[in-house]
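Structures are listed in the sections that come next.
What follows draws every value from the coordinates through simple rules; no lab data is involved. Note that the structure is predicted; figures quoted are calculated from it, not measured. Cβ atoms are built from the backbone, for glycine too; each structure is taken alone.
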Structure 1
């Protein structure tokens with residue numbers, strides 16, 4: 001179970017990493033990335049970073065590889081802004097949650113109002 005301090009640190013890393021992706025990364029694909037969740041390991045040596053991407057034309061597998069290759073850069077930039085003794089090693093994973101939400105929303109919009117047979 002994560003305590004309040006751990007949750008605060010997860011949220012702080014999520015916010016700062018999002019800012020780094022938008023402002024300091026030189027790859028234009030990274031500007032389409034939104035960090036959705038950060039989960040630190042118990043020893044705070046690793047951080048599982050979940051992200052979504054609003055651009056559907058990007059290859060998500062290649063984007064994930066690029067983010068993981070640039071994880072050292074992001075870690076160094078994060079270390080400058082975090083007030084912790086150690087900065088966790090970042091591991092990026094695509095979060096398909098927003099894609100599923102979009103699919104559900106499209107399916108609901110395709111249903112005509114009043115077409116359901118009231119019981």
Structure 2
């Protein structure tokens with residue numbers, strides 16, 4: 001069981017990233033009338049934190065790493081959508097680069113955790 005006072009940097013950063021993605025979705029919808037790409041980035045971007053939360057509550061080490069693997073894939077997909085929004089000039093560069101920086105940081109954290117623990121046995 002996760003203690004309430006224990007700080008989880010990955011969980012906190014992924015939550016804050018999800019908040020930014022929701023605000024991006026609202027911006028794209030309201031200011032640019034962009035719905036399809038906005039939904040794509042919303043789905044993948046908020047899925048990162050949701051899968052990290054599920055990993056924390058996982059029943060086994062295997063379940064934990066499987067969920068983190070999904071979070072990693074969703075973060076990469078989100079980065080793709082952010083790059084596409086920039087390349088198509090739907091999203092301004094400053095905002096796109098800031099979000100991509102946060103996304104890359106999550107990817108690096110996930111890779112570090114997955115690489116560090118991939119050979120450990122399936123018991124907690």
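1, 2: which one has distance in nm of label points 7 Å out along Cα→Cβ at positions 85 and 109, as calculated, at 5.1? This value belongs to structure 1. Looking across 1, 2, the calculation of volume of the Cα convex hull per residue in Å³ that yields 99 traces back to 2. For the structures shown (1, 2), distance in nm of label points 7 Å out along Cα→Cβ at positions 13 and 93 is largest in 2.
If distance in nm of label points 7 Å out along Cα→Cβ at positions 45 and 61 computes to 3.6, which of 1, 2 did it come from? Of the options listed, only 2 reproduces it. Figure out for me which of the structures 1, 2 the number -27500 belongs to, where helix-only ellipticity at 222 nm (-39500 (n - 2.57) for each DSSP H run of 4 or more, over all residues; to 500) was derived from the coordinates. Computed on structure 2.
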